[in-house]
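The structures come next, written out as C-alpha cells.
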Structure P
C-alpha cells in the first residue's frame with residue numbers, strides 16, 4: 001500500500017525545541033485525551049500518569065518533553081497556543097499540583113511523580129511514552145504511543161519494520177520513491193512542484209493550499225524576524241548566548257522597518273557583498289533555531305531541530321538570487337521541499353533517535369537543495385541530484401546534544417546544512433544529470449543502513465559524542 005504524505009504533514013507549525021521530543025509527545029497527549037473521550041472515560045479519571053522511555057527519557061528534560069506532555073494534557077494546541085502563555089500554564093500546574101485535563105476536568109497532578117523518566121527502551125521505537133488513566137472505580141486505561149520524528153505519532157500496534165504509518169493514498173500521482181517521482185515528471189511533462197500541486201489538489205482547494213503554504217512561510221519569516229531581534233541567554237543551563245541579534249545588527253546597520261514583511265524588503269534593498277552572503281544565510285538559520293531553543297514557534301522542516309535550514313535557504317533565494325520572487329516561488333519551494341522530505345520519511349527516517357542527525361539536518365539540507373535547484377531552473381533530474389548531493393555529505397552525522405538541549409551542536413548545524421544545500425544545488429545545476437553516479441533512492445537506502453549500524457549512544461541519548469566529551473560544568 002502506498003503511503004500518502006502531504007506537504008503539510010512534512011511542514012508543520014508547532015512549538016520548539018524538538019519535533020520528536022516536544023511536538024510528538026504533545027500530540028500524543030492530545031490523542032490520549034481523544035481516546036478517553038471516545039471511550040467515555042474522561043469524566044471518570046481521578047489521576048493520570050505518564051511514562052517516558054528511551055530517548056524521550058534520556059534527553060526529555062532538555063527537550064521539554066515533560067512540559068509538552070503537561071500542555072497536551074491541558075488541551076492546549078501547539079500550533080495556536082500563545083507562546084507567552086506557556087510559562088504561566090506550566091507554573092500553575094506545578095504550584096497547584098493539579099491539571100485541567102482536556103480543559104474540562106481538574107484532577108490532582110504531581111509532575112515530579114506523575115511523569116516518570118524510564119531509561120529503558122521499548123522494543124518498537126526509541127521514542128516511546130505510555131499514558132495511564134486511573135478511574136474512580138480503581139480500574140485503569142493505558143495507551144502507548146511512539147514519536148517517530150517530525151511530529152509524527154503512531155500507536156504501538158504499527159509493526160512495519162521502518163516504522164511507517166500506512167494510509168490509503170488518494171493522490172493521482174502516488175509517490176513512494178524518487179524514481180516514481182521522476183517518472184511522473186517525464187510522463188506528465190511537469191516540474192516536481194507541479195506534480196506535488198496536483199496531489200495536494202486532490203485533498204484541498206487551491207485557495208486552501210495557497211493560504212496554508214503562505215501561513216507556513218509567514219511563520220518561518222516571523223521566526224527569523226524574532227530571532228534576529230532577540231538578545232540574551234537561551235534557557236536550559238548551558239548559558240548559550242544568542243548570536244543572530246549581533247550578526248544581524250552588523251549586517252543590516254541602521255534600517256527602518258516595523259514588521260517581518262517590511263524587514264524582508266529592507267534586506268532586499270541592502271547591497272550584499274560577496275563575503276556577506278554566508279553570514280546572511282548563517283544569520284537566518286541561527287535566528288530560527290535560537291527561537292526554537294527558547295520554546296518559540298517554528299515550522300518543522302522536517303523537524304524542529306533542523307527547522308532553520310529551509311527558511312534560511314529560501315531567504316537566500318529571495319534576498320540574493322531573485323529580488324522579484326514572490327508568493328509563486330515561495331509556494332513552489334515549499335512544495336518541492338515537502339515532497340523530498342516525504343520520500344526520505346518513506347524510505348528511511350526523519351527521527352534523530354532512530355538515525356542520528358543525518359535524519360534531521362541531512363534531510364532538511366536535501367529538501368532545501370532540491371527546492372532551490374528547481375527555483376534556479378534545474379530539471380527534475382537535477383533537482384533530485386541536488387537532494388542526493390546534500391545527503392551524501394551528511395551521511396553518518398550523529399545526534400549528541402549537550403545536556404539533551406537542542407542548542408550545541410544543533411543550532412550551528414543548521415547553518416552548515418543551509419550552506420551545504422546551496423552548494424549542492426549549484427553543483428547539480430552545473431552537472432549533466434546523465435552523469436549522476438548515485439541515485440537519490442540509493443543514498444536514502446544507504447542512510448537507512450547507516451542509521452541501523454550507528455551505535456545507539458549517538459542517537460539522541462546524550463550518552464556519547466559531544467554530550468559526554470563536554471558536560472554542563474564544562475560549559
Structure Q
C-alpha cells in the first residue's frame with residue numbers, strides 16, 4: 001500500500017469513528033493507475049478497502065476472528081468506470097447529446113441534460129437546439145455565472161468552472177470544508193438485530209430500501225447486494241437511467257411507486273417499516289416535503305440504519321442544489337486544475353466519475369458501521385455524505401511533486417468472471433470484483449435488470 005492510499009484510507013476510517021486504522025489487515029495487489037493530476041486510483045483502492053474493512057469488522061463482531069482484506073488496485077480503478085462487456089449488443093450512450101462543457105463569453109460552464117426535465121430547463125433558458133454546435137452558439141453570449149443561475153432557477157442543472165481557490169473562497173466551499181467526510185450519529189436504543197451474518201454471505205436476510213439515483217447511492221447498494229443483502233430499489237414512474245442501468249441494478253430488484261399517491265405511500269411505509277437499512281440520495285429537505293422527515297422514518301422503522309448523500313454538502317446555501325459528479329467537479333475546481341495540469345484549452349475532469357464511486361463505497365462502509373453499532377449497542381444509526389466533501393478529500397491529498405504515473409492497463413478477458421451474466425438487455429461479461437475477504441466473496445444473485453421490473457415487496461426471510 002503506497003503512502004497516498006495509506007493516508008486516504010486512514011482519513012476514511014477515522015471518519016467512521018475509529019482512532020486506529022488496521023493497515024495490517026489489508027493487502028493491496030495490482031499495478032497501474034488512472035492518468036490524472038489527482039490520486040484517483042489511490043482513492044479507488046482506499047474506498048474499496050474501507051468498505052472491506054467495515055465488512056470484516058462486522059464479521060469480527062460476530063465470530064471474533066479477524067478476516068484479512070485484499071484489494072486489487074487495478075481492478076478497483078476499473079470498477080470506478082463501466083464493469084460490463086456486452087456480448088452481441090451495444091451499451092447505450094452514457095450522455096444526452098446536448099450534455100457537456102460549453103464556452104461562455106467569460107469562461108466555461110457544464111450543462112447536464114440527461115434527465116428530460118433537466119434538458120427542458122436548459123431549453124427554457126437557451127431555447128431548443130438540434131445539436132451541440134447550435135447550443136454552443138447560444139451559450140457563447142452568456143456570462144457563465146448568469147447562465148448557471150438562470151438554469152438553476154429554471155429547475156435545471158449547470159455548473160460554471162471555478163478554480164480550487166475560487167471554490168475555497170466561495171461560501172459553499174467554505175461550508176463544505178467544515179463538514180466531516182462522514183457525519184454519523186446514533187439514534188435511540190431499540191435492541192440488537194437478529195441478523196444471521198453467515199461468513200460467505202454476511203448480509204443475507206438484511207433488507208435494504210434503496211431510494212438512490214444514477215451512480216453514488218446505487219454503487220453503495222450494489223456493494224451491499226454483493227454481500228447478500230435483499231436490495232429493493234424504488235423509483236418514481238417515468239424515471240429512467242438508460243445509460244447506467246446495466247451498472248447500477250446489479251443484484252437488486254427494482255420497483256416503482258408514486259409517493260404522491262395514497263395507495264403507494266401506504267406500500268412505501270410498509271416497506272420502510274420492515275427495512276433494516278435505508279439508503280437515499282434526495283436533496284436536503286426533499287424527503288421532508290414528501291412527509292418522511294427523520295423522525296417519521298425512525299417512527300416507521302425503529303433502529304433503522306439511515307444513510308444518505310447529496311451533491312454539494314449538508315450546510316451552506318447550496319445544500320438543496322441539484323448536482324451530479326460532473327457538475328461538482330466543475331464547481332469545486334477539479335476540472336480547472338485538470339485543464340492546467342494537462343495544458344489543454346478546455347476543462348479536463350477526472351478520468352472517471354470518481355466522486356460518485358468513492359462516495360458510494362464510503363456509504364456502503366457507513367451502512368456496515370451502522371450494523372456494527374446496532375449489534376453492539378442496539379441503537380439506530382444515521383450517516384450523511386456528499387460529493388463535494390469527497391472532492392475535498394482529493395484536494396487535501398494531492399500527488400507528491402514530480403509524481404510519475406504508472407499507466408493503467410485496460411480491462412482484459414482474464415479480468416472477467418467466467419460466468420455469462422444474462423442481463424435484461426442481453427448476455428454480458430462482468431469484471432471480477434477487486435475485493436476479497438477471508439471466507440467472503442462479492443457475488444450477485446441477480447443480473448442487471450430494468451428499472452420497474454419487480455414488485456414493491458420484500459422477499460421472505
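Readers should treat all values here as calculations from the given coordinates under stated rules, not as data from a laboratory. What you see is a predicted model; the values in this text were computed from it and never measured. Cβ atoms are built from the backbone, for glycine too; each structure is taken alone.
Among the shown structures P, Q, from which was the value -14500 of helix-only ellipticity at 222 nm (-39500 (n - 2.57) for each DSSP H run of 4 or more, over all residues; to 500) calculated? Structure P accounts for this read-out.
Source structure of the calculated read-out (relative contact order in percent (Cα under 8 Å, 6 or more apart), 26) within P, Q: Q.
If you rank structures P, Q by distance in nm of label points 7 Å out along Cα→Cβ at positions 292 and 412, which sits at the top with the largest value?
Looking at the calculated values, the largest one is Q.
Could you figure out which one of P, Q the value -0.49, -0.77, -1.11 for log10 I(q)/I(0) by the Debye sum over Cα atoms at q = 0.14, 0.18, 0.23 Å⁻¹, for residues 348-451 alone was computed from? Derived from P, not from the others. Computing Cα extents along the principal axes in Å, for residues 180-371 alone across structures P, Q gives 51, 40, 31 for structure P. Please state which of the structures P, Q yields 2.3 when distance in nm of label points 7 Å out along Cα→Cβ at positions 44 and 396 is computed from it. Working through the options, I get structure Q.
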